[in-house]
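Take a look at the structures below.
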Structure I
Amino acid sequence: MIKHLLVPVDGSELAERAMQAGIELAKQLDASITAFIAEPPSPPPSDSHNAMRYAREMEQHNQATAEHAKGVLSGFERRAVAAGVRFSGVHAQAYQIDDAIADTAREQGCDLIVMVTHGRGPFGELLFGSLTKRVMARSALPLLVLH
């Protein structure tokens, strides 16, 4: 029985579909949602950076990504709560988004991952890769893919 969904989001228009579908599915199943957003860590310093400048830039980056994540998660939470769905949100910094999604689903005790795909086709996958396929390869959980 599916009782806990992980819905990775990024604040994009495409992620709106995952939010809506996740909320609708959670309502039907009387399940809860854990929303997940992963932001990239601060880039490493270049040779021209000094330590003080890099520390300031890293702090600014971390603050900006945390604010973005908070905004996305709070919007999702408002929609879920309004629909009567139990909700929690998780934010992380990660270079490997696919690993972060699979790890978070496992750590949070989720039993289904709900994701959207760009559906770029074989050529687009060759150029950009497929996050959805990488998550599928790294997680033993069922994956509901929306297009």
Structure II
Amino acid sequence: MIRNFRESDLHDIETVYEKSNGAVPLKVTPGFFKKDKKKFLSETLRCCKNSVYEHVGKVVGVVSSSADYIEGLFVLPEFWGKGIGTELLNSATIGKDEIFLQVYADNERAVNFYRKNGFEISGSGVCQMTRLPYFEMRKTRK
């Protein structure tokens, strides 16, 4: 079930963020995602519209979006491939004519997920924090 974020979800979201990022083999400096998790919890969640996916009383996924940007989408790895990410993504794109996101180029699973959900690569760059290449992806309503 998708619902709006509540302050009481913070601990579960922290776990979702850690496990989701930990399951992707990205070449980042040790401890990067631990530091980035604090930024996500203290900044991104505070300035975005956030929805969570709750399963049996536990948050197993979260999406954070601004006006035209997906700031983060994370699902517990044991729930990957069950449609939860797609549902969260769809909930964040309702009524939007165009929406963007960035995804690490080496995260093939995520790149393929976004392509499957109608996003196309619209640009690329190198993340200033991780020094990893990323793709900017865009979805337009047809």
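I, II: which one has distance in nm of label points 7 Å out along Cα→Cβ at positions 117 and 133, as calculated, at 2.4?
It was calculated from structure II.
Identify which of structures I, II gives the largest calculated value of distance in nm of label points 7 Å out along Cα→Cβ at positions 61 and 85.
I
Thinking of I, II, which structure, once mean count of other Cβ atoms within 10 Å over residues 53-60 is computed, gives back 12.6?
Working through the options, I get structure I.
Between structures I, II, where is Rg/Rh (Cα atoms, Kirkwood Rh) highest?
Answer by largest value of Rg/Rh (Cα atoms, Kirkwood Rh): I.
Suppose you compute helix-only ellipticity at 222 nm (-39500 (n - 2.57) for each DSSP H run of 4 or more, over all residues; to 500) for every structure in I, II: which one lands on -8500?
II
Here relative contact order in percent (Cα under 8 Å, 6 or more apart) was calculated and came to 21; which of the structures I, II was it taken from?
The structure behind it is II.
Values quoted throughout were computed directly from the atomic coordinates according to the rules given, and no laboratory measurement underlies them. Remember, predicted model here, so these are calculated numbers, not experimental data. Cβ atoms are built from the backbone, for glycine too; each structure is taken alone.
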